[in-house]
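Colleague: Next up: the structures, one after another.
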Structure I
Amino acid sequence: MKDEYAHPRAGIEFDWLAVDSSGALAVLTSAGYGPVPKAVSEHAEAVDAALERINTWPQVGDSISQPSETGDYTDWRDLAARGFYAYDWKDSSGPYVRLAVPTTPLTVDNLTDTGIMQIVVLARFTVDFASATRLTLTDLDDDCRT
């Protein structure tokens, strides 16, 4: 794995935030092994704090769940109900797979918390989360890869 995609806590779950080409927001859960952009890894504690705040936010809509497998997808559905697209790292080799879609997506323009805004822009994807069922870090904006 390239250094710019190093996981900040290998083997331990790390969730991070991103924004897409249209300004929509997503939470990506690493399953302990998914690659994470270097800029995000360098701010791991601030990312953790941002997600703690987000998890206290009220629901703004509902969630459309996508998994075809059985299991408990409550965490991803809860994030989607708060307006975030929700992705999880697939097994040990990826990619990030979308598990839940918000019925009322939040965008970077909706954010009033400047701390969270500074975190989400650390990972900017060139794709649109509404149509991207799978993500790899090659989908990141070039400025987010170094």
Structure II
Amino acid sequence: MADFTNSLIILSIVVVLSFSSTQTSLAARHLLQTMPPIPTLPKTTLPPLPAMPTLPTATLPPPLPTMPTLPKPTLPPLPSTQIPSSLPVPTLPTMPAVPKVTLPPLPATSLPTFPITIPSIPTIPTTMPTIPFFSPPPSN
């Protein structure tokens, strides 16, 4: 499949390049300039549109009757609930004591020292060295 797509791409590039040559462009321009003029065609008249038919007017239905008024319902009162004013507070169990653990001391390590001064950047030579086999031969 990849060989087919590669061949298709290469073929399309060849076709585009062959059509974009100078001779092809000049030949196309020459054909455009030497074509006979396009004859003018007679104008045709369109037939008249048919008349719009008259549609019957719709009659509206009679108005809806008025809504009767209903009496407002009364709801019975909600029952009251008795909430005690003070609840007993439960006692929490005591936490056991954990012995204090001491860690061994860390070994003393020294930190690395960094240089304070920054080294200088080497300079780029401005003259080109001569290469012996590129120089002209000595003249006699």
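Throughout, read-outs are computed from the coordinates displayed, never taken from laboratory work. No experiment lies behind these values; they were computed from the predicted model shown. Cβ atoms are built from the backbone, for glycine too; each structure is taken alone.
Colleague: Tell me which structure, out of I, II, gives 3.66 once Cα Rg over 2.2 N^0.38 Å is calculated.
Modeller: Working through the options, I get structure II.
Colleague: On to the next question. For structures I, II, which has the highest computed value of distance in nm of label points 7 Å out along Cα→Cβ at positions 32 and 112?
Modeller: II
Colleague: Can you tell which of I, II yields 106 when volume of the Cα convex hull per residue in Å³, for residues 40-95 alone is derived from it?
Modeller: The correct label is I.
Colleague: From I, II, which structure was mean count of other Cβ atoms within 10 Å over residues 56-63 = 14.0 calculated on?
Modeller: I
Colleague: Something else now. Supply the structure label, taken from I, II, corresponding to helix-only ellipticity at 222 nm (-39500 (n - 2.57) for each DSSP H run of 4 or more, over all residues; to 500) with the calculated value -7500.
Modeller: Considering all the candidates, the number was obtained from II.
Colleague: From I, II, which structure was distance in nm of label points 7 Å out along Cα→Cβ at positions 64 and 88 = 2.0 calculated on?
Modeller: Derived from the structure labelled I.
Colleague: Can you spot which of I, II the value 11.1 was calculated from, given it is distance in nm of label points 7 Å out along Cα→Cβ at positions 80 and 128?
Modeller: This figure was derived from II.
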